[in-house]
Structure 1
Amino acid sequence: MEKIGIIVDSGTDIPKHIIEKYNIKVVPLRIVINGKEYEEGSISEEFLLERLDDSEVKTSLPNPDSIVNAIESCINEGAKKIMTFNISSNMSGTYNLFRLTSNSLKEKYPDVEIENIDTLNISIGAGIIAYRAAKMIEEGKSFEETVKWCNENKNKSKVFFVIPSLKYLAKGGRIGKVSAKIGELLNIKPIISINDEGIYYTISKTRGFKRSFIKVYEEFLKFVDEKKHMAAIYISGTSKEFEKLQKDFYKKVSDLEHSIEVITGKVSSTLLVHSGPDMFGIGTLIIE
């Protein structure tokens, strides 16, 4: 069986046990707090949450050397074919940085084939595509077949999420500040997803935060439409209430007839900067 390497950026939010099982290389995005840079994974969630409101917090692209190291690590392990997966190019320059870095390395390693995949998605909506690719390779699918499937089916991946406050998305320029303020005043909770161009959009709205969890679930059900699917239940923050919410919806989604596999996880620190704590979301990938 040919050796195929898989590399993702940390914004894809793939759970640690999957990363370890499939030897997926993760390139960390960066967080900048009051001018000081931290790589994803080098600070705790608690550390970030304590500074989210009172500090200047931004996110930044990966260090290009980290991409080079990940690719060369795959090559040193015997991979002549490598797939990279990134969060949407229309919300981050990470994909473009991966593409440019890969192209420069192709000159150094002419016998190595690298395919860069722009998932046009975010968080586990991007990660679940890479996870599916890892499973296909495990099943014996070829590099070419796996790349083709990912490119042709990435629009079958979707995330639906809700957050208690829109101020973090507005602060990062992801949505307009006026829209965020109006939403706060009226207690309107938009259910947010990613459109076909890989950009945030409001798929529906509800009043009140607790009602919004059911609305997220309803939008998920509408999308999968009784098709076979993988799913992921994701949260942010350290709330015990949200850990219970995650468990409850894990069971709910797992019990669905067409649910093939359900995983759970938390969003990365770089995405937490934009969502804030207490995000609840469901990601899915239709696989039939």
Structure 2
Amino acid sequence: MIIRPPSEADSIILQVTVGCSHNKCTFCGAYKGVRFRFKETEVVDRDIDFAATYCRRQQRVFLADGDALILPQRRLVELLTRIRQQIPWVNRINLYGNAKSVLAKSVTELKELKELGLDRVYMGLESGSDRILQQIRKGVDAARMIRAGHMVKEAGLFLSLTVLLGIGGTLHSREHAEETGRVVSAMAANQIAVLTLMLLANTDLYHLEKTNRFTLPNQQEMLWELRLMVENISVSRSQFQANHASNYLPINCRLNRDRAMVLAAIDQALAGAKNLRPEHLRTL
């Protein structure tokens, strides 16, 4: 199974790694039981040749799986160069990159990738709270998340952040919303994508919930958390999107321009005056 951001639906999906280099997060079941590895160069080269023949209308490439940026710099340079040579009509190359893989590179190396066609890095922040980041075994604290985000932006790359409503449970909901707002603001991402936590049976967090050691916020509590998060985000030009299929209330806006409208929409939803996505239509 290949995982990709919703915005990459029309991209050429080029799998260059298998699994996730971290694969320890308590909420994520995408790569459980999958041993992380780099995909063989010969196989990737054949896939590029296939794309060069059959994907002539697609102008973007997404490098899968969970953390393609972890590839050694030399291999990434070779890969981006080959894409440029074999699929010259591609104008954007995007990938997932966790904070560890960003911090393992220099800004100079990231700029080199930018010059070769890399355009966008999708980073899973999940929460700005150090307590929650430790609990979900994210592997980095908020300060390192901020540093990684600054490196991506300094290299001239587009930074897309993902945050998760509900990841702090009911116990730490306020802390999660406020601290996430603070860290998102500090990172100044180009895009902020909000998802709502859905517990998967093959995850540690699911088992914590089943043994009453984690309580997932209900619909109303998720909306309150979203409202508090919006109140605590201060950004200039970021695109703010909560239109993923996991969310109860779809939002797509420029937060600095549309904040009042967004807060009003959330208040209407809390008052029961706005239709929300039904549970049976919510999905990851």
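Just so you know, all these numbers are worked out from the coordinates, no wet-lab data involved. Model, not experiment: these values are computed from the prediction.
Thinking only about Kirkwood radius over Cα pairs in Å, for residues 29-68 alone, which of 1, 2 has the largest value?
On the way: 1: 10.6; 2: 12.1.
Between 1, 2, the highest calculated value is found for 2.
Suppose relative contact order in percent (Cα under 8 Å, 6 or more apart) works out to 14; of 1, 2, which structure was it derived from? All intermediate terms of the calculation are to be shown ahead of the outcome.
Values: 1: 21; 2: 14.
Going label by label, the one that fits is 2.
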